[in-house]
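In structure tokens below, several structures.
Derivation of every value follows stated rules applied to the coordinates shown; laboratory data play no part. Keep in mind it's a predicted model, so treat the numbers as computed, not measured. Cβ atoms are built from the backbone, for glycine too; each structure is taken alone.
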Structure 1
Amino acid sequence: MLQIASGRLFTAPVGWINELRGVLYTNFALPREGTVTSAAGRLLPLSQGGRPFVLVYEFSEHMEQEEQMPGVLVSSGVEFYLRDYASVVSFAWNCVCSPDVDLARRLTSGERSMTTHEAPDTLVRRFFDRELYGQPVDIRFLESFVARLMHLPRQTFLGVMRAIRTYVNAMHRIADDLELAYTLLVASVESLAPL
């Protein structure tokens, strides 16, 4: 979704642009002057003292110009973009990032799981820490990573996004099912082989 809505793949001119906003929850605190401006939108910190940290995601959704007739899509809404961008952020910064506040809170709480009897942060370094404090180099890295990702050929982009989503899902499963998490981690790497 991110690559299509950027307008890069359109054969017709851009018909209209929808300015969308959503909220992401994370254990990653942006630096004080931290605003991420990437090829797939902007991230801004929301001034708040609670945990998890709250980031505002802004995205300009480009829609291809078509004849105005019944059934023409005018917007996909922010939810699809939020999920994809959260996965990219989580992968690039090695942190929890989700549009689901309960998931972010649970994964970073340090509480033991009922099934693994371990807290996720004891099994994996950094990813599940209660708080991670970013540096300007982290912002530059995410901006560069997203720029390269968005300019991949379409089929490669789809494969890379599938691998990123599988990796992030695997990390989320560590708290509940280590075997499933391991299987998903292997699958995420193996899915890149055909690319």
Structure 2
Amino acid sequence: MKKGQATRQRIVAAAAPLFNQHGFEGCSMQDVMQATGLEKGGLYRHFANKEELAAEAFRYSLAQSVKLRTDDLDEIEGAVAKLRHLVDRFVAAPSAIPGGCPLLNTAIDADDGNKKLRRLVRGGIRSWKNRLALLVEEGRQSGEIRADVDAKRVANTLVAMLEGSLMISRIEASRDALEDAGVTLQVLIDGLRSG
């Protein structure tokens, strides 16, 4: 990796927790300068503006979160076991980036604000739902999951319950909602089995 690329990655890694914890408006370039030890010119040599840096920081945060929750998925046999594992990992493993789930944080932050970040969040959610739907579809094709199961509906339900319960747990400063959703989703996943 070239020096410029390494510096750019270092900036993104330092900025990611700042944007994830404080949001786009709450994170200043001064905060990023302090975290990286770079001057303003050093930051703007690598990023045209704050929005570009925030977008890269979100991509980085999301990639770290996906890696944390899916890294060992290939070692698990069967679609149902993989779905169960993904739910368990989401409930048990804290975010890879300080501040919590980057999808949830950025979705709330960009809800009626930054259109670029909103598009990135929408893409992240779509990608997550597609990965889950693909697992369900693989289970249907192998006969492990009932043929009448709607893969998109299951994916929507999983994402909505996990992200919604995470939000409630954070607001209530209690893991109860997240853990309750995990238990309920395990029952739902077991109910997908054929035979």
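Figure out for me which of the structures 1, 2 the number 17.7, 57 belongs to, where Rg and Dmax of the Cα atoms in Å, for residues 54-149 alone was derived from the coordinates.
Comparing all candidates, it corresponds to 1.
Thinking of 1, 2, which structure, once distance in nm of label points 7 Å out along Cα→Cβ at positions 62 and 126 is computed, gives back 3.3?
1
From 1, 2, which structure was Rg and Dmax of the Cα atoms in Å = 17.7, 57 calculated on?
Among 1, 2, the structure yielding 17.7, 57 for Rg and Dmax of the Cα atoms in Å is 1.
Which of 1, 2 yields -25500 for helix-only ellipticity at 222 nm (-39500 (n - 2.57) for each DSSP H run of 4 or more, over all residues; to 500), as computed?
Here the read-out was taken from 2.
Quick one: distance in nm of label points 7 Å out along Cα→Cβ at positions 86 and 166 came out at 2.1 when computed from one of 1, 2, so which one is it?
Matching structure: 1.
Work out the source of 3.4 here, i.e. which of 1, 2 gives that when distance in nm of label points 7 Å out along Cα→Cβ at positions 110 and 142 is computed.
2
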